[in-house]
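Below: a set of structures, written as C-alpha cells.
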Structure I
Amino acid sequence: MHGPKSRRASDAGAGGVDLYIGGAEHAVLHLLYARFWHKVLFDLGHVSTAEPFAKLFHQGLITSHAFQRDDRSLVPIDEVDVAADGTAVERATGREVKPIVAKMSKSLKNVVNPDDVIQEFGADTFRLYEMYMGPLDASKPWNTDDTIGLYRFLQRVWRLAIDVTTGELRSAAPADDEVEKRPHRTIGRGGAAIGRRATNTAIAAMIEFVNAATSSGGLTRDQLDRFVRILAPFAPHMGEELWHKLGAGSDRGSVAHAAWPEYDEAMLHDSEVEIVVQILGKVRAKLVVPADTDAEALEALALESEKVQELIAGKTVRKVIAVPGRLVNIVVS
C-alpha cells in the first residue's frame with residue numbers, strides 16, 4: 001500500500017506500542033492483521049507512526065502432556081484411558097497411544113486452568129512460576145508440582161519480613177558492609193535481568209538473597225523496603241501488603257508507583273573471593289584471596305598452602321592450572 005507519507009524505520013519508535021510480545025504461531029492472525037490496519041490508518045493520517053510496534057519478541061511455547069497415535073497425530077487427553085501400569089489407550093479405537101509432551105492447546109485438552117493453581121497456591125505463586133520456568137523465548141514444559149517451590153519461597157519472604165506470632169514487622173539490627181552488599185547485588189542483578197526480559201534470572205537473584213538474609217538473621221527496615229520494591233512486580237499481592245506494613249500510618253500510595261531502588265556499583269564486587277584448590281580433580285582445600293589475584297600469584301599461594309603441601313608431600317607436581325576468581329587444579333603423580 002502506498003500512502004502520502006514516507007515510512008522510515010525510525011518512525012516506529014516515535015509512538016505506538018514499544019514492544020509486541022506474541023507467539024510465532026499467531027503472527028498472521030494477530031501481528032500482520034494489526035499491522036495492516038495500522039498502515040491503513042497511517043495512510044489516512046489518523047496515526048503518527050508508519051509501524052504499529054517498535055520491537056517484536058516471540059515468547060516460547062508452553063508444553064504439557066498429550067498422547068500420540070502411530071501415525072504421529074495427537075489425541076486429546078480426555079479421549080484417552082490410562083491403566084494402572086501406565087498404558088494409554090484411545091477410547092474410540094481401543095488402540096494404544098504414546099504419552100508425549102506437546103504444545104499446550106485447547107484442541108488437545110491439555111491446558112492447565114490457572115484458576116486451579118491459583119486456588120491452591122495463590123496468584124503470586126502462579127505468576128512467579130510462569131516467570132521462573134525458563135528464558136522467555138524458550139519452550140518450557142508445565143509441571144504444576146514445581147509450583148510448590150515458589151510457594152515456599154514466598155513463605156520464606158513472609159517469615160523474613162513478618163513475625164508470624166505477632167503479625168508485626170521484623171527488623172534486624174543495623175547490618176555490616178558484608179550484609180549490605182546483598183540488597184545492592186539483588187537490585188543490580190534483578191534490574192539488569194528485567195531489562196533483558198530474563199525474569200527467571202531476576203527471581204533466582206531474589207531467592208538467593210532471601211536465603212542469605214534468612215541465614216544472616218534478617219533485614220533492616222531500609223533493606224526490606226528496597227527488597228519489597230523489586231519483589232512487587234513479580235508478586236504484587238504480597239509486595240503491596242508488605243509495602244503498606246512498612247509505611248503504616250503514612251499515605252505513600254501503591255508500591256506499583258514506587259521508584260526502583262538505587263544501588264551502589266562498588267557493592268557489586270568483592271574485595272576477596274574464595275578459591276577452591278583441587279588435587280587430581282578433587283577439592284582438597286580452600287583459599288581466601290584478593291579478588292584481583294592473577295593466575296601466577298594464585299598458583300604460588302596454592303602451592304604454599306600448608307594443607308596442600310601436606311597432601312602433595314612426596315609427590316611430583318606435573319601441572320598446575322590456575323583460574324583467577326575460581327580455582328586451582330594441581331596434577332601430581
Structure II
Amino acid sequence: MKILFDERQLLHAPLDYFRQGKQIPHPEQPQRAVLLRDALVADGHRLVQPGDHGTGPIKAVHDAGYVDFFETAWERWAAYADGDTIAVPNYHVSHGLNRLPTGIVGQLGYYTTDTACPVTPGTRDAIYWSAQAAIDGAHRLIGGEDLVYSLCRPPGHHASRMNSNGFCFFNNAAIAAHHLRQKFERVMILDIDTHAGQGTQDIFYERGDVFFVSIHVDPSDYPPFFACYADERGRGAGLGASLNIVLDKGTEEPDILAGVDQMVAAAREFQADAVVVSLGFDMATDDPLSELTFSGTGFEGAAARIMALNLPTLLVQEGGYLGPSLANNAVQFLRAAETARRDI
C-alpha cells in the first residue's frame with residue numbers, strides 16, 4: 001500500500017500540554033509518525049511523497065482567514081512574546097457575540113478552543129503537509145486507485161471550520177472527503193477513534209452528500225465533551241447523515257466490533273461511492289489516552305469489515321499515541337486491509 005507522508009510533518013513539536021490542572025509532556029509528538037512510518041515501511045509498504053495541491057482544497061472546507069492565520073502566527077507571536085515561550089492562548093471566545101481582534105493574543109484565542117494546539121516554529125509547514133497527504137490520497141482515489149493510507153500528522157478530526165482543537169489544526173479527513181466529491185456523488189466518513197471527531201461532524205452537519213459516522217467514548221465525561229452525542233443526526237439537508245455510536249468507558253472488543261458493523265451497515269444503506277476512514281489507534285488498551293479494551297486483532301477485524309464494502313478507500317491517520325502497541329496495530333490494520341481487499 002502507498003504511504004503518503006512528508007518529512008515536514010515532523011516540524012510541529014509541542015513540548016507541554018495543560019491537562020487536569022497540570023503541565024504534562026504533550027502526547028502528540030513527532031515520534032508518533034516516525035514509529036508508524038518506519039514500521040509500515042519495514043512491513044513492505046511504499047513511502048510516497050504527496051503532491052502539493054495548494055491551499056485551495058483546505059479553504060474549500062476551512063474559513064480562509066483561519067487558514068491564512070497560520071501563515072504568520074509564529075512570527076507574530078515571536079515578535080510579541082518575551083523569550084523562549086510557546087504560543088498558547090490564555091483568552092478564548094465566549095458563547096455570545098464575538099468578532100476577530102487584530103492582535104496575535106486575541107487571534108490565538110479566537111481560532112483556538114483549547115490549550116492542546118500550541119503554535120510552534122514548525123506548525124505552519126507541518127499542518128500544511130499533513131493536509132496535503134490527505135488531499136493527495138483523495139486525488140489518487142479520483143484517479144482510479146482503490147486503497148491509500150495518508151499518514152497525517154498532526155491529526156485533524158477535532159478541527160472545525162475555523163477552530164483548532166484536540167491536537168488538530170486542519171481537518172484532513174474532511175478536506176479529503178470534500179475533495180472526493182469532485183468524482184464521487186456520495187462519500188462516507190468512518191471515524192474510528194477513542195475520541196469523537198466533532199470537527200468533522202460540524203463541517204458536514206448540514207450536508208447530505210457526505211455521511212459522517214463515528215464510534216467513540218461517551219463525550220459526556222470525556223473529550224471532546226461538547227458534541228457527538230447519540231441523538232445528533234444532522235440538520236437540514238444533512239438530517240440523517242450523521243451517526244454517533246457512543247461507547248461506555250471500559251467497553252471491550254466484541255462490543256466495539258459490533259459498533260463497527262453498525263458503521264458498515266450505515267455505509268451500505270447510504271449507498272456510499274467512496275470511503276474515508278478517520279483511523280485512530282488510540283482505541284488500543286495500552287494507548288495512554290484510551291478508555292477502551294481493544295487489541296491488534298480488533299483492528300484486524302475492523303479493517304476486514306470496512307474492506308468488505310469494496311469501495312475506493314482512503315485511510316487518514318488520526319489518534320494513536322506513544323503506547324507499546326502503536327506501530328504493531330498499524331501494521332496489523334493495513335495488512336488486514338490489503339488481505340481483505342485481495343480476497344474480495
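Read-outs throughout are calculated quantities, based only on the coordinates presented, and are distinct from any laboratory measurement. Quick caveat: nothing in here was measured; it's all calculated off a predicted structure. Cβ atoms are built from the backbone, for glycine too; each structure is taken alone.
If distance in nm of label points 7 Å out along Cα→Cβ at positions 151 and 183 comes out at 2.4 when worked out from the coordinates, which of I, II was used? All intermediate terms of the calculation are to be shown ahead of the outcome.
On the way: I: 3.0; II: 2.4.
That value comes from structure II.
Identify which of structures I, II gives the largest calculated value of mean count of other Cβ atoms within 10 Å over residues 87-94. Ranking I, II on mean count of other Cβ atoms within 10 Å over residues 87-94, first place is II. In this comparison of I, II, the computed figure 21.1 for mean count of other Cβ atoms within 10 Å over residues 295-302 is attributed to II.
State the single structure among I, II that was used to calculate log10 I(q)/I(0) by the Debye sum over Cα atoms at q = 0.08, 0.13 Å⁻¹, giving -0.33, -0.93. Only structure II yields this read-out.
If relative contact order in percent (Cα under 8 Å, 6 or more apart) is computed to be 17, which of I, II is the source? Going through each structure in turn, the value belongs to II.
With distance in nm of label points 7 Å out along Cα→Cβ at positions 255 and 287 derived from the coordinates and found to be 4.4, which of I, II does the value describe?
Details: I: 4.4; II: 1.8.
Checking each candidate, the match is I.
In terms of FRET efficiency 1/(1 + (r/R0)^6) of positions 71 and 223 (r between Cβ atoms, R0 = 35 Å, to 0.05), which of structures I, II is highest?
On the way: I: 0.05; II: 0.80.
The structure with the largest value is II.
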